1. With mean count of other Cβ atoms within 10 Å over residues 276-283 derived from the coordinates and found to be 18.4, which of I, II does the value describe?
2. With distance in nm of label points 7 Å out along Cα→Cβ at positions 196 and 580 computed per structure, which member of I, II shows the largest figure?
3. Figure out for me which of the structures I, II the number -6000 belongs to, where helix-only ellipticity at 222 nm (-39500 (n - 2.57) for each DSSP H run of 4 or more, over all residues; to 500) was derived from the coordinates.
4. If you work out relative contact order in percent (Cα under 8 Å, 6 or more apart) for I, II, which one comes out largest?
5. Which structure, out of I, II, was Rg and Dmax of the Cα atoms in Å calculated from, if the result is 27.6, 84?
6. Comparing FRET efficiency 1/(1 + (r/R0)^6) of positions 68 and 572 (r between Cβ atoms, R0 = 35 Å, to 0.05) across I, II, which structure shows the greatest value?
7. If distance in nm of label points 7 Å out along Cα→Cβ at positions 252 and 476 is calculated from each of I, II, which structure is the one that comes out at 2.8?
8. Given a value of 22.5 for mean count of other Cβ atoms within 10 Å over residues 356-363, point me to the structure among I, II it was derived from.
Structure I
Amino acid sequence: MPSIEDFVTRERYDRRKALKAAAAGIFVASAGTAAASAMASSSRESAFGVYRGYSSERYDGWQRTSQYVAVRDGTRLAIDIFRPTLGGKLHAERLPVIWEPKRYQRATVKPDSSLRTTIDSDLTDVPRFLKHGYVVVSVDRRGTGASFGTRDELSDPLDATDGYDITEWLAEQSWSNSKIGMFGASYEGEMQLRVAGTRPPHLKAIMPEVSPFDWYWIVHTGGIHRSSFNNFGAHVSQLDLDPKNGAVDADADQSLLNAAIAEHKAGNSYRATAGALPARDSSDPVTGHRNWMERHGGIFADDLSKSGVAVYHRVGWFAGVMVDQLAWYINQKAGPKKMMVGPWGGRGVPPEAFDLWATEGLRFFDYWLKDVPNGIMDDPPIHSSVPNSHSRAGTKWRGLQKWPLPGETRTDFFFREGKSGTVASINDGRLALERPNASEGRDDQPVRFDLAYGPTRPNLPTDPAGPGQTPADHSGFDAQGLTYTSDPLLEDLEITGHPVATLWTSSTAKDCDYFVKLQDVGPDGASTYVSEGALRASCRKTGEPPYDFMGLPWPTCRLADRADMAPGKPAELAITMTPISYILQKGHRFRVTITGSETAIAVSPEIDPPPVMSIHRNQVHGSSITLPIIPA
């Protein structure tokens, strides 16, 4: 049976295969090659990752100025304005503006007293946009950087109205053509989506990346508090008090900067917000608001859908908020939208990705802010990296019409008795398509509270190896938990979508945390990361989500829904795992590993003596993992 590689390694493929791919809603291409082009000509070309002849570098430099702009309540926000120059002279024509709502410092003073600004961004090729005739603006969010005010973490409603005011101020400037776009990643991505929902008349297009959708799920995944988020939050809070934040031009003595930083001290911190709200419906002890329930993306998605603003979503398969960006895309039910999903994590993004992002950004903003008829919106709405195609030679891509993929076949693999002979774990169980037929069967493990998946794993999930690098081998970690491993695959197996683990479990304690990994096991026994999920047993009750969660299990994690486990009595846990697009190769196996702690990223209450957790695998309680298989 051929793998997806058979569809992408040839510059031309036969009509039968082309029709088969089209029927599945898939268009395969290689970014950066002539074969990718849908609009090739001798002088102009516009296709995913390819753009020439429609836009050119008309400027060779830029000028930076900085100032304060007051929003509707009088709060002054610090902004940097970068305007294109040619031969040292400022542009004369009115140009479109793209701006970034900065949460993580718009400008900082470096040791040599120069400034690090948006120009130096490692995520966006700002100079390319300037040279192509865009004004670029960076704005410190209120309560951060050199801006005045206080911040209310997370998803402060004032961020959206501030963004509205900044957008309309930019549209009024003499150097602006009144067509405004936005860009930025992480919180800055979420801010764009919420600003769009306020419908600023002059906001035409945005490019959000790795944008949080449901903050509860990020901070308390499956009801388990993420200690890694605390560390990040503490760092970000310190940035707001940093005296090296860049002052605006008129603040030579930094008196305004110092006054702004003094106001920042009254803001809420990530750490305080996260720690005080352990349940989805917890009330903020200061404001009384139920922040997790009142500020998730589903609240804003309807306004976004009605805004008419074009959205180009961008995320990586191994990014910690991969499912969040997908949720934004899925819940935007109307209006122009696109999405790019690449083989990246939250860090270690390869250089070729930056070029791709800038190329697609130019195509997108040229279309919406300059009225260039380059056909970008005629492309498939989603471009996804072809599984396992990431290498030093580049990444292959395919166009998709919808998510999840129409051809997905959700297949259960049950936990079974017997030894796989591949790992010296506590049980070394097997995975099989056949449901267990025994009336009894379970595997026990004493919970260890000192387990960590790996030293290079600062966040959830694990960042993959870069091109030319060897993925980390986690077989040593597997040996410390319960494992269930498949037989060797007789052919390549593509999984693209959302795995779900169904655990029937009991414990000697009233509550336990469950961490589930899906691993790729090579012929040499090396075990590498594919996907993962986590759930606290007391948060196991599922319910109807307040937004489209693609039909996946959604634990409510509300206070009234929490329930202890009855000692020795099996309870069902449905664990939605991180989405993935991956090919398990012929001769490889796949493995499920289950542990009761993850010290590097999560806070699991230690119990003395350690409890014993049991995974049941019998006729009545058939624990399993469901994989989204894409037929070849």
Structure II
Amino acid sequence: MLEALDQAFAALTALRQMVEGPAWRALIVADEALALAEMPAPQPGQRMPWRREDLRTAVDLPPERLAHLQPPARDDDPNLHDELRNLARNWLGTGDPLPRGYAALLLAELEELTAAALPDLLPLLAATNDLLRHRARVALLQERRAGACGADLLIALADAANHAVPPAADLPADGPMLIATYCGWALNHVIHDRADWLQEWAAQLDAAPSPPLWNLLGYIHRLDPACWPTFLGLLTTAGPRSRAALLKSLSWLLRKNQIPAEHSQDLADVLLKLARTPETATAQSAFFALSCFRQPPPAVVDALLAAAQDQPAALPALARLAHHLAAGDQERVDRSLAAAAALPEADAALVRRLVNRQPKPSLYNERDQFDPAALLEALAQRQLDPERQLRALLAAGTDDDVWDDFYHGRIALAIRELLAQHEEVWSLLLDDLRAALDDGDWQRHRIALAGLACSAEAMPARFNRSAADLEPLLLRATRNLDSFNARRFAITALSYLRVITPEVLAALLRLVGDTQEVRDDALAAVGRFNRLHPSLGQALPQELVAALTDPSALRARAAVRLLEALGTSPAASSAPGLRRQIVAALAAALQAPNSRRYVWVSAETSNGTLDQDLWQALLRVAGF
């Protein structure tokens, strides 16, 4: 082993001298000078502004150069802005998908996104080029008015949000999922200012089921004030399908405090009426919407307190609403929860109330003082059974809210504390997770995965005793279509199993191209793996070695960090030749033509160069 490391050190020294030597550097500089003749050099890790000179040679610019060029704002240079728009329109008519895709991106960045250009833009949401992928996502998520977009574009976005794949698109395996995610978010950014379209879509949806139409009516997060009378009228007159979608949107409009004050009372009256309907689904949706008021009219609190006497669905609504209420009304809610019958809804409502009673940190970097043991102690005063306590925690964390570390994260901590106190409920958590995955209920399995990932970090030994059963379950969750948080919790939990299998490796490399939150957790996860599964044999997986020179620098970074973790792990000592293979793979990647590229982590920001990662990993694995 020592002899092998000596040889690696000698090879590393020679490689370092070669790469840092004047002759080698001169060749690199000369090569770059020829490739980028008459082009201004970009500032390190920064994008470059478009110039008129670029317009004249645009058709001949290399793709990497096009990816780095940044269009101007209209106010900065109106003429160049318009010339770029004309250039992009011309490129849309070409037969080559590469310039068409770039044209669609450029038009979206210039605030001209159309239904005709959308099919060429969508593949970039899952592109292997990191910078283009980031740019496409930012361009799609701009705020737009529905009337300016046109109905055709909105319908196309709604269709793509339903996991529809663009025709003939060369997409990675997770491409349709990412496209659906970002198109759904794009719909959330639309300001709906066409009341006539809302009426038309509702009539069409009530006439026949249509997932795209449901998305159009169910993904409304912004509504022009002039459309509110029509929206309120549809809540009363629309059929069941449209009403369900509109109630979904209404809950988000309330959560985002988008309700004009002059319509607050009328809205409350409509919801209170719907909450009394015999249709269970409609009544539950109305109760939930009532719980989303930031400043509820007094009649809402009174009606919910009265309904809580015989309608269990009112209890979670009261608990959710409570922390927005005045102190006197909060006391009324607490008395109602204390007097409620021993029902699952009452237990879950109590958990929500207990969590929300705890103050949140006032500063971003301030430590949360939440005490999960104290929450369990308070819950035990009402419910002694640990299994029912777990169900109450899971039910309280099951919602479609944006993930909140100071609500959902606290529930995950309480689940971890409960598992530490009562080992027998581990199996119940796994059973619930499995059932939620089978049912496609992302809200349930999101909180279950969060609790599992949190527990894996604190109790890795207990977690690993279920390894054989857990890996396939967690791998399923990494492909969840409806929740990026579920995907990131799944890869975090997988990392505490410590073992790289072919399937885990594929999941890691795939998730690095996911949303920013998933990507960051996947990059953190790679450092926790410490050994290869015996099924991979004695050689490094070819997929891992190939990833070192992947077109995505982020994917290459993940591969580098994984090799560093494997090569510096104590387990590497028992794998003959593993460190030598890792050193050779890293050294070869350092000599690759694209090793010095920047690692773009957003549309505007890079985070170092890939060769910095490679050098660090190489030195650490070689023992320096």
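Values quoted throughout were computed directly from the atomic coordinates according to the rules given, and no laboratory measurement underlies them. Since the model is a prediction, treat every value here as computed from it, not as a measurement. Cβ atoms are built from the backbone, for glycine too; each structure is taken alone.
1. I
2. Of structures I, II, the maximum of distance in nm of label points 7 Å out along Cα→Cβ at positions 196 and 580 occurs in II.
3. Considering all the candidates, the number was obtained from I.
4. Once relative contact order in percent (Cα under 8 Å, 6 or more apart) is worked out for each structure, I has the highest.
5. Going label by label, the one that fits is II.
6. II
7. Clearly, the read-out refers to II.
8. I
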